[in-house]
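There are structures below to look over.
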Structure P
Amino acid sequence: MRRVTGHPATSMDDYQLNTTTFIRHAARTYPEQEIVYYTPAGLGRYTYAQAHRRMMRLANALESLGVAPGDRVGVLDWNSHRHFELYFAIPGTGAVLLQMNLRISTDDLSYVGQHSEVSYICVDESLLPIAEAIAGNLPQVKGFIVMSDRPVSEIATTLSPVYGYEELLADAPEEYNWPMVDETSAYSACYTSGTTGRPKGVYYSHRNIHLHSLTMAAYLGINSDDCALVIVPMFHGQSWGLFYSCVMMGAKLIFPGRYTAEEITPLVDLMIAEQVTIAHGAPAIFQPMLHYIRTLDDKPDFSRARFLSGATEPPLSMMRGFQELTGAEIIHAYGATETTPLVAVNYRLKPSVRDRLTPDEQWDLKRKQGLPVTGVDVRVLDEDGQDVNHDGTTVGEICMAGPWIAGRYHDAPASEEAFRDGYWHSGDAGTIDPDGYLKVVDRIKDVIKSGGEWISSIDMENAIAGHPNVLDAAVVGLPHDKWQERPLALVVTKEDAQVTEDDLRELLLERFARWQLPDEIRFVAEIPKTSVGKTNKKTIVAEYHGLYTQGTLNE
């Protein structure tokens, strides 16, 4: 992109964009706003003003331990109020919060600790076994800070040296003079989940998350009347940055602690009791929520709610179900670890589109990832690096650039192929339609190439998931002697549900040609997932690799 320098401005351009700006503003303007958090004894509550005082104590405590600007401080924790405090206290001193993904192997987690040269690790008491498992591989770590409601003297652990989080805060001064950190300094680091090779480090700057937060708040219409439930794990991709936007706007926050998709009932009950208006997650979370809501005699009123759904395309039946039963809007969004993550969001269709499309066509459009947000330059490029036609059908690789998009990986020179000509090449295959809506059709490596034609595994998965008795579906391409690749579908159904292959083939024929249909549909108990909840297609392909090359099926 061409760059020029014009006449000097008279603005305070040396006033740095820092994360602490948000919490200082919230404590000043919305000191009484409530923050709710899970504890083993029940829900805890405090205010922005009280949280800010604890953050200042924490910053003083970290400096007393010798944490210096640029040091990496790791966090092993669930979605907790202490995790929230660390997200401001650590970068507020100029240090870097290292997000330690609880869903990756201890081998990869050890690698992340080594590669980042983490100096201290803050660990929730319930996660001590993980810290103990990796501690021997991290000789550079100077100490472990245990987060618990109990005194550290009562906690048995092999870690050493050990400090108590609450004891450190109790001994630290309550006032802290937040420094102005150079906005290009890293505030946090997150490592990719490492499905191909070792995890790669993305180091986000203060400027990055500041601008990202402003944009997310604007596109979702976040304000101080909102109540946000922080569902996406804070240990990966800063929980999509949602809580930063909420602090910036003074919204109420809820940190639910640990939860699972199999035990979603308390999460929904919490949403109803606290009148949640904003939440975020994946279909793997929202689908069980909807199933539970269907069992309730009194359906909740979520008519003010915006539920941001990512990771995979939300099934149309799920979006319709939430709207019809609760009034909530499921908003499809798109991003990645490398993009902080917000790149595109499908919220409130453009007036020109609304006026032209029928209600059913509008619902179908909401399945797309949406319109690129202001500030991110999105291009879909063909194999020659040229922009594809914006016709909604021509497929290319989604590439992007912008102030919160990674420009490289940390200390990983061999990975620079992903960053070319000023753009990050995502590896996602997609289209852009004439109205500007982005659609991810697959991962480049997951597009099924059969007889010279492409089949979108994502579209097929979502069509299958549209069956009322289907809980989950995965479609992969397997090697085939004649056609290069053919689809295999794995399907998880509701307990005691009666679903046949013929039922699903008939459903698929509404959107796919007969030749595109899977050669085989298998019903399974569960579908393998990656550490961030996405379908692990690499594992599925490895397990079924020879299925279509052994003469077991007709050509």
Structure Q
Amino acid sequence: MLAVVLFLNTNFKTIAAGIAILLLGMIMLEDGFKVFAKGPLQKILKKTTDKLYKSISAGAAVTALIQSSSLVSAVTISFVSAGLITLSGGMGIIFGANIGTTATAWLIASFGLKINIAILAMPMLIFGIVFSLQEKAHLKGLGNILAGLGFFFLGIHYMKEGFDVFKEYIDLTQYAIPGFLGVVVYVGIGIIVTSILQSSSATLALILTALAAGQIQYENALALAIGANIGTTITAILGSISSNVAGKRLAGAHLIFNFVTGTVALAIIFPLANFVNYLSIITGVSSENFTLKLAIFHTIFNILGVIIMIPLIKKTERLLIKFFKENKQKDIEQPKYLNESILKFPSTVVSALTLESKYMYENAIFEIIAHALNIHREDIKSDLDPRQILKKTKEDFKTDVRNLYYSKVKTIYGEILRYATTAQSTLKMGKDLNDRISEIKIANRKMVEIIKVVLELGLNVSLYRDSENIHMVKEYNKFREKIIRVLRVVYLLRTQVDKEIYDTKLLTLKEKAKDGKYQSTKSINALIRANLISPQMASSLVNDKDNLNEIIKNLIEVAELLYGEKDSLLETAEHKVEHKITMEN
């Protein structure tokens, strides 16, 4: 269609080129700000969602600064999907972003159309390209931002010139539609144009340059601005397709906000236009300065939308939760937090991988270990003494550990590894985040190792649970008791507020596990010397003693990696260095 239009009317090519250059500028702006989105932008958005007024203010300020509500929406959807911010916090940011996007109209109306903006664009493009050729990521980001702004301004310049030339041949105002019918038609056009351009800022630039050139009437321009606001929700909807239910809820909130705002603005468009005229008179804005009046109108109806939606935010949240339901029957092997949208930013990947790994640890691993050793999970979570638990639990659960691994762990383990490896190979991230993803991968590998070891231990626990040899029953009950104590401390570590107490208990259990190796061997040797157990039984106990220590060690290390405040890998590295120094001395 575009090719046909350009062929039939070559006068349109300057306007089309202007739009293309402006869109290129916006793409480069987004790419540039994405470099800094890994740090300041994400920190701002995460720290400003505890209060609604903060999230709205942050959304408005960030969008006004980076000139991209699409990027803010993408970051926010990714954050909500990864569980970094709440749905209501994300809604506040989205509402604020709609206010922030009005900065584009103010920039173009008060500045971009009044001077030869191409003069500013040229040095921005020169320095932008120079910086973008540098190797350092932050310099490349700065270069893309400068070049993006340069192309943005240059696009406005060409669009303005294009409409000035275009009006000599065709007067588009002859297609103006007066009255409320015209408002409805032009709102529809605004929605379509924004859906195609995927940017309300680009649509506003097009509207303002056309308005400045006298190619559209002021009344129709107001309707186009309303349509642009509604059309921008397409970006959020597309961004949520690959996200989880939380991301879809936020996209729904975006759609509801813009639809409500647009409907209200459409219903009272003429009173609002009169109010803008009144404000223009008292602020000294010329009655013929339609571009600045459009910027005022655009700002007022977006602020009005936020004012309308603030009292409804809780009801909207409940509606979205009810409409986009979490699948409660979702099996353990299906990802809960992993989706394509979290791969856009390093911190969302780390958060989602951590949450997914914790979910597997708290459910699949916890269940497999407990049931393999004939222990009820609820007993571990209770206050019962481990010895009492062993006395009350006599039945054999007949747990098929191998089948549980294939049905509950293998698939999700593979997904965690896939997302972790993809993030490390495709995202530019700092050493700290890259190391953190490596730790998560290690934690998951250790969980799989636990299952392999508990398979062997579980077989002998079932074999000797009713053995006539009371010494074997006693030794295997000791093994089970130790596992119960570790699992209980891990459970309390992840569920209690005061985690320091249980951090200390974990370290104590870790040390006891080391000491227990020698003690267990001594007790087994004593049984062998007294001929209280057969050589076959002794072999089982020795092997399972090693299995037990391996399970305890891995359980504690996984807990440290996923829940602990300290970095166990760094501690290990430090221990190795200290040991080396000691040996050298």
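All of the numbers you see were taken from the coordinates with simple rules; none came from a lab. What you see is a predicted model, and the numbers here were worked out from it, not measured in a lab. Cβ atoms are built from the backbone, for glycine too; each structure is taken alone.
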helix-only ellipticity at 222 nm (-39500 (n - 2.57) for each DSSP H run of 4 or more, over all residues; to 500) derived as -25000 - corresponding label from P, Q: Q
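Please compute mean count of other Cβ atoms within 10 Å over residues 149-156 for structures P, Q and give me the label with the greatest value. Display every interim value, and only then the final one.
Numbers: P: 11.0; Q: 25.0.
Biggest value here belongs to Q.
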Which one of P, Q has Rg and Dmax of the Cα atoms in Å, as calculated from the coordinates, equal to 24.0, 74? P
